[in-house]
Structure I
Amino acid sequence: MPRSKKQKNKKDVKKQKKETGISILKYFIDGKKEDLPLDKKIFNIKINPKNLALYVRVYLANQRQGTASTKTRSEVSGSTRKIYRQKGTGRARHGDIKAPIFVGGGVVFGPKPRDYSLKLNKKQKKKALLEALVYQFKQGNLLIFDNEFLQIKPKTKNLSSFLEKNDLAKEKKLIVLPKMEKNNLILAGRNIPNLNFTSLESLNAYKLLVAQRVIFLEDAFNNLIKKYAN
């Protein structure tokens, strides 16, 4: 009897798993699970904590608006008249009311608008993303959802009950989609606390590191592997 496509796929998966020795858990919408073999070239890379720390520093610095501003004594509105005479009053000598020691006066060494942005080259960004991905994998926080999840009923209770059954309800989760477009999965998950969505295009190392669970849709995961396999 000729083998069916499903039997062939299962045997291919087993062969790949033997060859690579590492795999990831894939969830199906009906609750089933299976091991998906991974590429050794990507998931056996050495993690450089300094590179990840540098990426996080640069990313957070680039999120700063740098719009904080205070007025110096020359910018505060008010009279420039000397408030009282220099001598003979018994009090300390002062100039105008805009001096920093007076309420409503100027601020000394206060913040001014500035650019906090820093730069990283493309190689460092790519390396940080892969290292963050491998870090989450080694921590056991990387999962894959079958593409059928895009066809889930657009009801919060359906996705919520699935996450509870698989012990995924409490952690802060990030679901990576091939494209950020309106679909049933987003409609079902947008009211679930601690659940965020992102597209593969806007995925970065910081988003991967902040999440307690990283969930890839199978298409998004395959596209990522194709992109960084070389």
Structure II
Amino acid sequence: MHVEIWSDVVCPWCYIGKRRFETALRRFPHRDDVTVTYRSFELDPGAPPVRSEPPAAHLAAKYGISEAEARSLNDRVTAIAADEGLDYRLDRARSGNTFDAHRLLHLAAARGLQDAVVERFMAAYFSEGEPIGDHDALTRLATEAGLDADEVAAVLAGDAYADAVRADEAQARAFGISGVPFFVVDRTYGVSGAQPADVLLQVLERARSERAPLTVVEPTDAAACDDGSCAV
């Protein structure tokens, strides 16, 4: 089974959704047969590399609410994150453009390290106040997660994986995905939002149960090889 997760590394619900999916996957009897791929989605593609305004001020301006209301929203999501074992410090989050972070996640996928890099980026942003659009920070975080520093530098210095990011975003539009996280199972089932682990587990179980079994057609007198020998 293949699960694709469209997300952004600055999306608070995406980190919560990641934890809930991991809980569901641990409870799924066929978890060893599941491949997970994180797909790119930019919540704010026009953002500067590092945003200078305080998080609450930016949130208030974005949604047309007061800063007090913005802080209340952050407090609510922080409490929900805590229930999943996550320590959000949204008061010191340093948001910015995530395009380069997504390019590095494609490099990480090519090196078999995508989950580790996603985890490092999200923890750094939500808990440690790291500027997620800054190249120096991205380089340090990516190498801490296991990527080669020279490869990371080469990606950030050029446009490698830019087409892959755009392809993910184009596929999201084709699927009608307008918000994240969004889980797609075997390109058949879609789950929108950070649903509870029980819901995600049910989707995995349903997708598994409804996979079409192999239909074998065996005409008589068919030539074949088996057990290391061939009938001629």
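We did not get these values from a lab; they are worked out from the coordinates using the rules stated. Everything numeric here is computed off the predicted structure, so don't read it as measured data. Cβ atoms are built from the backbone, for glycine too; each structure is taken alone.
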Upon calculation of mean projected area of the Cα convex hull in nm², for residues 130-193 alone from the atomic coordinates, which of the structures I, II produces 5.8? II
Quick check: -11000 is what I get for helix-only ellipticity at 222 nm (-39500 (n - 2.57) for each DSSP H run of 4 or more, over all residues; to 500), calculated from one of I, II. Which structure matches? I
Matching task: 62, 22, 12 is the computed value of semi-axes √(5λ) of the Cα gyration tensor in Å, for residues 26-161 alone. Pick the structure from I, II. I
Taking distance in nm of label points 7 Å out along Cα→Cβ at positions 106 and 170 as the quantity of interest, name the structure among I, II where it is greatest. I
As an exercise: semi-axes √(5λ) of the Cα gyration tensor in Å, calculated from one structure in I, II, equals 38, 22, 16. Which structure is it? II
Across I, II, relative contact order in percent (Cα under 8 Å, 6 or more apart) reaches its greatest value in structure II
